[in-house]
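Every number here is computed from the coordinates shown, using simple stated rules; none is lab data. The shown structure was predicted, so the numbers you read here are calculated from the model rather than taken from an experiment. Cβ atoms are built from the backbone, for glycine too; each structure is taken alone.
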Structure I
Amino acid sequence: MLAYLQTKEVRPMDCLLMRHGLAVETAEWSDLDDTRPLTDQGRKKVRQVAKGLAAMGLAPTHLFTSPLARARETATIVNAILCPSVTMALCNALEPGSTPQILTTFLRTLPDRSVVLCVGHEPLLGAMGGYLLSGQMSRNYPMKKAGVGLIHLPGPARAGEGRLHWWCTPTQLRALGQAKKDKDND
């Protein structure tokens, strides 16, 4: 057998990138920015988005979140609805100020066939989308609060090798969750 075939690493992964939900405005918060929580409306919308993700049949095997309060709170809500058997873990590669290169290096440490949900912040998540899809850290993939994108990686996480499955706004995901609820009630 050719050495190339013996050493080729095949590690397909689905990577869900999710921005935290609507948080208390900075001007209204007197404590550290890291501790800013979601608003009541933000929590409600994140629950609805999580129901939309569940309606799509997604089954994350890993859930990582930025250590900041608003991302942790978002991840906790999604974890309870979408993947309660998965242990949520803090990930410094999702902090504001991190880079797509740092997050990509982290993703390469995960097992084959992982379905990874990463909850974090803009502009990192939009830049990560651009980096995985085009190899460039472009601003062509902005993400609304509680928005989610799904990128398939056919091998180890590398710049420019991802394939976009979808990039949804929270409104679209909430509508999916509502449609599922309506169908179940029929």
Structure II
Amino acid sequence: MKYNDVSGKLADYRRQIAAIREQMRDTLASVEPQRVDDYEFNGSEGKVRLSELFGEHEDLIVVHNMGVACSYCTLWADGYNGIHQHVVTRAGFAVTSPDRPSVQKRMAELRGWTFPILSHEGSSFARDMGYVSPKGGWLPGLSVFRRDGDAILRVSDTGFSPGDDFCVLWHFFDMLPGGVGEWPGVTAAVPPCCGEH
């Protein structure tokens, strides 16, 4: 196909994707919220409750990160660093993982992360939110919460995987003639661990 013909076809696909996204937003708007506990997390500066993460906002985005053992989760987190300052103008934002606060702090320093990162170690938060596999392993994704008086409601969530909407790298690769092609993989670009666990 000629370049201009392909461009038109791709533009049509993007319009279809935009229409599907609108349908997804409409579906999310119709979902009955799920009331959740005011979970307690551990941070490098002490304990923090879920309710405190909202800050001045009614809405809160919490990422379910698998921890430093997952280089893909590190790659995703590198991306949050660039948008964190923009996200917090609209909603609270935090990343949670099973790692100890000391490990999280060291990893944040190594990667230059500026967003809040908290440990759910010892709590049922990840399991209750559906981010523990049947075999007991951690799963990546995010949950969105809304504050309603003294209640905390979960209003949406989604899992993460390569090619999703939460790591822009895959979309850049999609534009290349060979896609991901000969990319050596995330472990070549991201150290698998901070060395402290």
Structure III
Amino acid sequence: MEFEINEVKDIRKRLGLTQLELAKRANVSQSLIAKIEAGRIDPTYSKTIKIFQALRDMGKEKEITAGEIMQRKMISVQVNDDLKKVIETLKRHEISQMPVTEGTEVVGTISEATILESLLNGKSGSRAKDVMAEAPPSVSRQTPVSLVSNLLRYFSIVLVAEKGKPIGLITKSDLITKMYGKNPMQ
């Protein structure tokens, strides 16, 4: 993670640190941190490296893990379920995507988008397996949320697994809710 010197205050506050705590961790003075945050000083390269390293270290210590934000209740459909059942399941649970399973193994994902795309492209098939997308990636419960957020750029769901068995899942909505609260726009 790369930082800009003008981001020190925001990053420090996100980590819940005071200027004094950051200064002690970086082995610099609190007044230096205050001057940097106020934009009154351009610190030396060596001081900047110390501050950035302290911020990185604190970020790693306080980073949320996949296990902390995952949904434990996994709603899914089977590969041979018909689309009517799939759509009803999505509506009933007020979700936009879910895993598709074959037995206990996740073999794909299905979403409002994949169903709509299938219908618009005239693809025939009335079963989940006919319109599902590829299986989502799987991470352990200790995986840092920064890695999960990168995966969510490319996949609608990230599974959380333990010994190869899915124990939960994470969506973009889960990540937003955890990071910014239930009403992020307020």
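Quick notes
- Highest-scoring label, criterion being mean count of other Cβ atoms within 10 Å over residues 17-24, among I, II, III: I
- Origin of the value 31, where relative contact order in percent (Cα under 8 Å, 6 or more apart) was derived from one of I, II, III: I
- Rg/Rh (Cα atoms, Kirkwood Rh), for residues 97-160 alone derived as 1.04 - corresponding label from I, II, III: III
- Origin of the derived value 1.2 (distance in nm of label points 7 Å out along Cα→Cβ at positions 57 and 89; candidates I, II, III): II
- Which entry (I, II, III) yields the derived value 1.3 for distance in nm of label points 7 Å out along Cα→Cβ at positions 49 and 169: I
- Entry that produces -0.25, -1.17 once log10 I(q)/I(0) by the Debye sum over Cα atoms at q = 0.08, 0.18 Å⁻¹ is calculated, selected from I, II, III: I
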